[in-house]
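Once you scroll down, you'll see the structures, which are given as structure tokens.
Only the coordinates and a few stated rules stand behind these numbers; no lab work does. All of these numbers come straight from a predicted model, not from anything done at the bench.
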Structure I
Amino acid sequence: MKTLSAYDIAEKFKKRINTYDKEAFIQDFMANLLIKEIKKQRENYKTVFEAGAGTGIFTNRIKKELSFRKLYINDIIYEEDLCYDDISVIAGDICSAVFPDNIDLFCSNAMLQWINDKKSLLEKIYYALSKNGLIAISSFGKDNFLQIKKISGAGLEYNSWEELFDMLSACKMEIIYTGEKHLHMVFPSAQEVLKHIKRTGVNACGKYWDGSVKFLINEYEKKFKKNNGVYLTYHPIWFIARKKNA
């Protein structure tokens, strides 16, 4: 199955910026948990780098709950590099972005699943981290949107917890916190499920699915309807890891 390019994803997301924050309650939940676990490690950092900052759901928590000298935020939807006070904006694809040196905390909330070559990105992060620097990330696992994938056979190729664990370990990272959850959200109808997903800027079936929306809705109602509505599964995963120094 073909995959969406980073710029395909950016264009979809840009169209839904005004509705994203209202619908992104799972991403908000993930951000809350991630920042709490980061604070358990340390609250003071010289340099923080956030990838996939988007509308600022996680950025706002960083600014409110962590102490830092310099914060760098990156997203492919940002159109130009900017610098103001203690925050710098790095525009463009994280995979080709130029990282600052000696990052004390690299963090990302609900972004990693969009990266095709995660191993290369994690290696790049490792070399940009300071001694004992931390990487704190959340992503989605294999069961994310499983109802839609079972019907259509299409969707993002999510990694399992085990796969992400192995990638981080291979990059000489010591895992110091990890967790995963299956969250089953209830909607009044399958049509409302698709509206919710669309408002977050995500195409759950992928750009290249040729089936009809009517078929998807009908099959969803048949297979996943319960007494109080239909279910959609989210599968968030979290990791915090420390750089192992040679």
Structure II
Amino acid sequence: MATVLGFSYPLDMLNDHLVIPDSIGGLENLEELHLASNLLESLPDSIGLLLNLKILDVSGNKLVALPDSICQCRSLVELDASFNRLAYLPTNIGYELVNLKSLLIHLNKIRSLPSSIGEMKSLRIMDVHFNELRGLPRAIGRLTNLETLNLSSNFSDLTELPDTFGDLTNLKELDLSNNQIHALPDTFGRLDNLTKLNLEANPLVIPPKEVVSGGAEAIKDFMSKRWLDILVEEMSYEHA
């Protein structure tokens, strides 16, 4: 079902169909569109005409890409494209979807995130677990309102985090389990609001295992002291 203004618009007839008609772009007042668990292989470009769309759920389909026109849906607050076959996101998605608060793209085949992702200043939740991420753009540090981030289960592909990661100062929950991260960035200790942290199944050297076993607070303390030591060393070098 999809909500148009104050009444419901039936979309049940789309179940088990492979195509969404272009005419859907004519539903200019559509605010919610739920197309989960169908056999969709693509979305029509006309979806970009849904300027009032706030919630889009296309999870559990066979999408290999999202149309670039989705960037025109600037009213979007929630986008769920999880459990598909996506290999990438539209390049400009972050520049346009500035009102997005929840981005769920887990269980796909995404290898990298566009640098524009850093422009999603309203983003609170981002779930990218079980993809093929080979790294994160430095711009991710600009997501200063992000509260929940799941980067788990990118397995052998995700080996490090950028130093800008420490700029995610509102982050409360972080899952980095089941990756190949050897060291947390030196700026990690700046994540003052972090209360829930999962680092299981990583070959971590920094911080050492005995610190990791102490939980989020112990890890933050260790990384904070490490960061302070680095700053003191740099200052000493500059005044030498």
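Here relative contact order in percent (Cα under 8 Å, 6 or more apart) was calculated and came to 24; which of the structures I, II was it taken from? Could the numbers behind the result be given before it?
Values: I: 24; II: 10.
Structure I accounts for this read-out.
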statement: Matching 11.7, 33 (Rg and Dmax of the Cα atoms in Å, for residues 180-227 alone, computed) against labels I, II points to structure I
query: Any idea which of I, II comes out highest on Rg/Rh (Cα atoms, Kirkwood Rh)?
result: II
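Using helix-only ellipticity at 222 nm (-39500 (n - 2.57) for each DSSP H run of 4 or more, over all residues; to 500) as the calculated read-out, with -11000 as its value, let me know the right label among I, II.
I
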